[in-house]
Structure I
Amino acid sequence: MTTASSNTTVASGFAFTECPRWKDGHLWFVDMHLEQIISIDLETDNLTVIEVPGSPGGIGWLPDGRLVVVMMEQRQILRREGDNWVVHADLSADVPTALNDLVVDQAGRCYVGETGFDPHDYLSTPDDIEHVTVGKFECPSLSRIFMVEPEGDYRVVCEGVAFGNGIVIDARTQHLFIAESFGARLSRFDIDHDGSLSNRVQLPLGFAPDGIGLDDWGCIWVSDVFGHAAQRVTAAGELLERIPTRQLCLACAVGGPSGNDLFLCSSPTLDREQCLEKLESHIETTTIGPPASV
């Protein structure tokens, strides 16, 4: 089912908005190209900007409230201590390509995916995009998911991922979901007591997913980049609902004062230089309700 777009814009004038989160009454997100983490109080429109030393990926919070962020090209996770950044975990010795999104569990363990290759090398023609969208693209290399302990030690908990992207945990079911952009699917895992991932189930989507978010009904909202939409998917992979966006849909999150606001990061292009020139990436929002079949 496609829901008619009634989205409103809550933040604009950015280069490349990504990795939205709702935390303590504020909307948080990153601007990958302006190298910033932004938080907005939607009641007052007060905006806070935190500079980061490079292109940021996923963000999250440790159980004690400290902010962590992925430094994509440095292949590190940084932790905010007061007004400074310190290295929480350095994966650069074992990760040859960029890190991507991140999620933190209730024990303070960070799960972070690597890309495996530069996606911009393989999105130059409509045929490339078509192959990615239908899941027939042959990845030049597959990627992994790393689990980082609260002390900074890390290990591989999954291999064979077709470009790891958005990642979420449903604490109610102890399932971890990751978007595999070049595999046109989600993968679902059980989280074991020691943080390991097991019982992988692949959930074909029929489109290339980017960022993902979890709602209160246990459904996953999946950004359909080239379809200019976010799609609601059950934990079993059933497509339920589609909400269009005005631009390429990069990522999504559920939150807001009622918990029923869907936030959608969008951009007119994936080209970095054009993004920096246009500054037309923004965040749209709309209200969601319970899915009909849940």
Structure II
Amino acid sequence: MSLADSLSLTPDSRRARRLEDVNPEDFAWSIPIMRAGYAGRGLVYLVVAGVSLWSILHGGQAEGTSEAMQRLQGGWGTAVIVLIALGMLAYAVWRLVDSIWDLEAYGRGAKGLVARAGMLVTGAAHLGIGALAVTLLIGRSGGSSGRQMLDSVLQGPGGQLAVGAAGLLTIGAGGYYLVKAVKEEYRDHLRANRFTTHMNGALKAGLAAQGVVIGIIGALVCYAALHANASEAGGLGTAFDWLQGQVYGQVLVGLLCLGLLGFALFCFVNAGYRIIPKAADHGIESLGARLRAAAANAAG
């Protein structure tokens, strides 16, 4: 193929070419890992958003991941924490194998390498949530270790710049989720069926809510870097606290929790219907393809 032909290919065409000689059966082993990982991820957000909404409705405040899981200790809650730990491990493994084997056919170009590197970062972040679940199971508290590590980095040479850069990257990741929601790019990764078609609005809202949360967390990390104060940064709980302090904060936090329930749904839907390009039959129809075809028929 000539250089001109290569440049004229659309991203979908390039991906299709990468999949031409791939046998889906060679990568079928990745499907259960992906399903377990997304189910575990959905469970985390279901717990956090559900506990936070329950707390708000009873006069309390929204809670972060650590606090929400601490409420589950004992009885059936312990079983849920075990499932979260296993699910987060599965999600971390899924992101690792997805990146190494390029299961979603991003390729080795600049954009592809950035996407695959991002998989490793998100995998590591969710592995941290799994580690938090394990510390709760063995009766220890791991809530302050991350902040202590951040404080050590801030006090080191170039620490503020490094943390500030990490914050900017996190803001960028939040923006990526928002763009993905607005453009509905996630539809190309889901199987087309009646369920995914009718749940599109909730999936879009959930993904956008996740983008907002990540963006706030990134902004707080930048603020911590600017003031060399690790206590200014944090995770979901800190983002809730910051939003709580704004005008109509309680309402905003409640709406964000509803959005995160939508993101939990997004994760569960991915667990059931996500397409892994290298492990899927090449003729399978995505939700995006079906909706584009329907729009074209309506326009014609």
Structure III
Amino acid sequence: MNIALKQLKVFVTVAQEKTITAAAEKLFLSKPAVSMALSELEKQLDHKLFDRNNNRLIINEQGKRLLPLADELLARSNAIENLFDQAGPLTGKLKVGSSDTVGNQVTPFLLRDFRLESLHRNQTLFISNTAQICHKLMEFELDIGLVEGKVQHSDLVVQPWLCDQMVIACHPQHPLTKIKNLQLSDLENSEWVLREIGSGTREFFLNRISPRLDKWTTSFELNTTEAIINCVSADLGITCISQRAITHAVEEQRVAILTLPLDMNRQYWLLYHQEKYQSPLLKLFLEFCQQWQFD
């Protein structure tokens, strides 16, 4: 058996992209070349690696067994190729994924400090909601995830990371700002501007706030923090949001924070696939994340 790295690269890309067409575009190969490489790999292994459903290829149990091993071999191959390309001892690309709040408010400063300490420069940052970050970790498209939503998945290592403070925010002239000693009951019948399904911020609201309210409605559902801030600034509803994310809008007097007798602390989480190959670069970054403090 003589399995080529090209075949493994095709296999991993098809697993991530789900179609031959998308994989071919990503690899800059023709569709027949991708199909042939995948077919040859399955023939050599004497196992089908995907279930075919119309034009989509869904990785099966045999493919899932191969995926972490293929990912490791490709990572080691990449490390060899880049061994002498960098001045420092760390080689390879670090693929970081962060949910919206962490990715916009925290991760850029984490990567800045990591670059200063390690002299490593080859990193990418993908920002989406917690659910999408987990999906990409499961597909081995990311090395590490930093999210605000609590995750429970048997294939992912989930470690507590930093802490965050959540707040309830509204328009500066909203009637709620006039109430002294504000209570949660005062928020009954309020209209809320919320993040989309799969967001850690939405999860916090649904777990911590909404169970304490008898009646509330969704005014808008949006997929970016800045859009939520703008809607609140336009008096289209109130929101539950990270204090880090809204500080600038408070300073600009576009929104106001409501003080409530409720624990609004939130945990950030560090995630990685339990079968992910931990290169020297990834090991160092994991250690750096656990020691790092956000000023």
From which structure (I, II, III) was mean projected area of the Cα convex hull in nm², for residues 31-70 alone calculated, if the value obtained is 2.7?
II
Between I, II, III, which one scores greatest on relative contact order in percent (Cα under 8 Å, 6 or more apart)?
II
If P(r) over Cα pairs in 5 Å bins from 0, in percent comes out at 1, 6, 13, 18, 21, 19, 14, 7, 2, 0 when worked out from the coordinates, which of I, II, III was used?
I
Using helix-only ellipticity at 222 nm (-39500 (n - 2.57) for each DSSP H run of 4 or more, over all residues; to 500) as the calculated read-out, with -12000 as its value, let me know the right label among I, II, III.
III
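Bear in mind that the values in this text are calculations on the coordinates, not laboratory data. Bear in mind the structure is a predicted one, so any value in this text is a computation, not a measurement.
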